[in-house]
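Heads up, there are several structures right after this.
Derivation of every value follows stated rules applied to the coordinates shown; laboratory data play no part. Here the structure is a predicted model, which is why all the values come from computation and not from measurement. Cβ atoms are built from the backbone, for glycine too; each structure is taken alone.
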Structure P
Amino acid sequence: MKKKSLLINQLKLKRSLRTEIYEFLKKEIETENENKKSDEELSDLFNTKFDSKISRKTIAKYRQELGIPSSIKRK
């Protein structure tokens, strides 16, 4: 039974982090000016702001899930 509750807690934490990343990406990209941030820059900013370790690949994956084009295509 303990394993099941641990798994449920891990899933909740993962969903919470995903939601946090989604909200962060939406906010950061909406407030960009002509200098668009790359996935690497967004990753560094997220990690600094939330004291976390999210890779550039994770940022790119979630950005694509939100239907947001890359920094080059947003210019």
Structure Q
Amino acid sequence: MPAAAWVTLLAVALVVAVVGISLLTVISQLKHVAWTLGAIIVGVNAIAYQTRTVPEVLPSLNATLGPVRSMAEQV
């Protein structure tokens, strides 16, 4: 094989290696971003749950206050 062919193969291998390493770096960054977005989504869902509107909470609140209502009616 001529020297030019070896140089070309070496250059191609070098380019492929650099592109592969770059892609692995991008993949690791995207995994980190995906994990961070997942944590943000969990936090937003927790805030949404804690600040839900009264009509959603009202049935459970009425069930909890049932014994208090019955005692108040006896008085």
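P(r) over Cα pairs in 10 Å bins from 0, in percent, for residues 26-65 alone was computed and gave 26, 28, 21, 15, 9, 1; which structure, P, Q, did it come from?
Q
Rank structures P, Q by Cα Rg over 2.2 N^0.38 Å and report only the one at the top, that is, the highest.
Max of Cα Rg over 2.2 N^0.38 Å: Q.
Looking at structures P, Q, which one was distance in nm of label points 7 Å out along Cα→Cβ at positions 10 and 58 calculated from, given that it came out as 8.0?
Only structure Q yields this read-out.
A value of -32000 was derived for helix-only ellipticity at 222 nm (-39500 (n - 2.57) for each DSSP H run of 4 or more, over all residues; to 500); which structure in P, Q was it taken from?
Traced to structure Q.
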